[in-house]
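Colleague: Some structures are shown below for you to check.
Just so it is clear, none of the values below were taken in a lab; they were calculated from the coordinates. Keep in mind that what you see is a predicted model, and the values were worked out from it rather than measured. Cβ atoms are built from the backbone, for glycine too; each structure is taken alone.
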Structure I
Amino acid sequence: MNILSSELLARFKKNNILDELYGNNATASRIDPIDSCNKESLIFVSNQSYVDDAINAYPAIIITSPDLVAQFKSLTTTAVLSCQNVKLAHALVRQVYDDRDNREIEWPSIHQTATIHESATIAENVIIGPGVVIGGNVKVGRGSIIKANTVLEQDVRIGEDCILHPNVVVAYACELGNRVILKSGCVIGMEGFGFAQDSKGKSHRIPQTGKVIIGDDVLFGANCTVDRATYDITRIGAGCKFDALCHIGHNVEIDENCIMVTQSSIGGSTKVGKRVVISGQCVITDHVTICDDVVLVQRAGVINSIKKAGIFAGMPIQPMKDYFKNSAIAHKLTDLRKQVRMLEKQLAGLTNKE
């Protein structure tokens, strides 16, 4: 890896990720965290607390915010690149120069143990690993990677440049857009949890014959599940990112660029707007609607629709500032109870004197 600072600027300035280059042109041979970098490193400095460590390391290239640029003037051989969003630059620069190359494999591009139905259509530059099963009428787009022991049932559609890690299942007729990443253990399109009870309380399965459609640039972490719709579509919008161990129920519709953190769950037929953030261990019940730009924190439990953007917490949910006020009071309930009992005794004593 050789990263020339001027080439780096040219590549990322056109999309407004990097702004300006200060100091001499320099070349880095690696990208490192600040605490283990050296004179050959490219590093990212996001705030003041890291400045001294970065100066002492004398790295080849520093990417930092405009307000910190001046503090690196003493590094005469270091190239300093400014950017408005250091974390975003960290993500995009490393994707280009320091990411795992999933196309580097130790066997032929289509492994001899893969089972591929004769009616399946496999585009150019697709990699299919050992033990993969691809059913009838499946279509896999150009450049996609299907890793070991993954199963694509009949009529599945996989877009271009997708990565399906080992032991993924995409059930029949489900569709993935372009650049979708499914990490190990994901199950897309199994039956939703639909049952009807008879007079004796016995549950009878309601067939779930819809499908799942996932938009472009979606990522699911390990062991996520997305249930197929009862009749129509469970839909995941473009750009959504899911941590490991998330569950999406049948007929759910999630709009674009949402984030969902580990161990959270969305009940069936719920609609989630754009840019919604669902933090860890939150639960959203079925048949509710959440508007755009909502943030759920502190194990929020959503049992009614949210119609106004904001940060919500608790069970049942409440605005964040109210949640913290009420939580502070709740921690003092024992003391408040003691005070009430003392007042009751004092009032009883006054009454007896009368």
Structure II
Amino acid sequence: MYPDFIGIGAQKSGTTWLHRNLQAHPQLWMPRKEIHYFDEKIDDDSTALSRLFLKNSEAARWRRQAWHWLKVYTLRRPSVGGLRWTLKYFLKPYNDDWYGKIFEPRKGRIAGEITPAYSVLSKKKVAHVHELMPDAKLIFMMRNPIERAWSQAVMSFDKVQKGSAESASMEEILDRFARSSSSRLTNYLRTLENWSAFYSEEQIFVGFLEDVSFFPGDLLEKIYRFLGVDPSFEPPFLNMKVHSRSSDTISTSLATYLARKYGNETERLAAVFGGYASFWSYCARRLVEDPPEEERMTYPLWASALWEEWRRSEQGSVGAKGLGLRSGPLSSLQAVR
């Protein structure tokens, strides 16, 4: 009844790329991305009728999405099955039974969903997930905290403000950070602590965005094996850039601000995972201690001069020695630094 795996985040860390490549596998079935059951809908006792008139962001999003999928399955790609699923999804009351029935079209396939906001669920809500799906497998994607926070800010400006993050003032950007959930979404170790309190380390796959860039095929093969499906499948979206941005730079002053904000977090991540996390820590220290003189620097940071600096440094030479695919089950990552 319930899914076999869940992607729990992190936001802006390659989850849309992952969703498309998992959804394409013939042995997997996934609904639309971001179901938001355990973080939002589980506490929502509104009815479909009330959502037509409620004046809040959740109801407005429900109306947009309902209208979009009704048009898809009645006009663009007429489908009785798709329309039936859409009506159940948008008209039935939210509860555990509703969540389970989302996955009815699986027809013997391994089913799953990805909702990045699950990364910040409380232990109480994670416990509820575990009650329903004790044998589920989890996938958690991570990204350099400096990059993740900047990417979220860009998305926020694109959605709710005119203009762009690149053209916004430093004060506007810092105000956006202060009013967002950026810090919670970037607290990867809290996420892993909360979920590993209920799920074994063998059930949790941790991926790094750098592997999406450097080793996409190897990464997907490893995830397919983790999920128990044919790892030889060649996904059609392997090298597809999802939600890519036209800008390839970040303000150096903003990067320095984020380095100070997430410096301790990157140090803790480096101590646990090494590898790419060691590079994240190097970036934070380097930006705080000796920021580049140029006004803007290359983004993402693995494409900047900081990457080669790290590789050439004494610590970097150790951390990067034999650096290949780093993603894998949590149980193996903490044993291999």
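Colleague: If percent of Cα pairs over 38 Å apart comes out at 39 when worked out from the coordinates, which of I, II was used?
Modeller: It must be structure I, since only it matches.
Colleague: Given a value of -5500 for helix-only ellipticity at 222 nm (-39500 (n - 2.57) for each DSSP H run of 4 or more, over all residues; to 500), calculated from one of I, II, which structure does it belong to?
Modeller: Of the options listed, only I reproduces it.
Colleague: semi-axes √(5λ) of the Cα gyration tensor in Å, for residues 82-153 alone computed as 33, 13, 10: which structure among I, II?
Modeller: It was calculated from structure I.
Colleague: Identify which of structures I, II gives the largest calculated value of FRET efficiency 1/(1 + (r/R0)^6) of positions 18 and 282 (r between Cβ atoms, R0 = 35 Å, to 0.05).
Modeller: II
Colleague: Check the numbers for mean projected area of the Cα convex hull in nm², for residues 114-289 alone across I, II and tell me which is largest.
Modeller: When mean projected area of the Cα convex hull in nm², for residues 114-289 alone is calculated for I, II, structure II comes out on top.
Colleague: Let me ask something additional. Who wins on relative contact order in percent (Cα under 8 Å, 6 or more apart) among I, II, i.e. which is largest?
Modeller: Top value of relative contact order in percent (Cα under 8 Å, 6 or more apart), among I, II, belongs to structure II.
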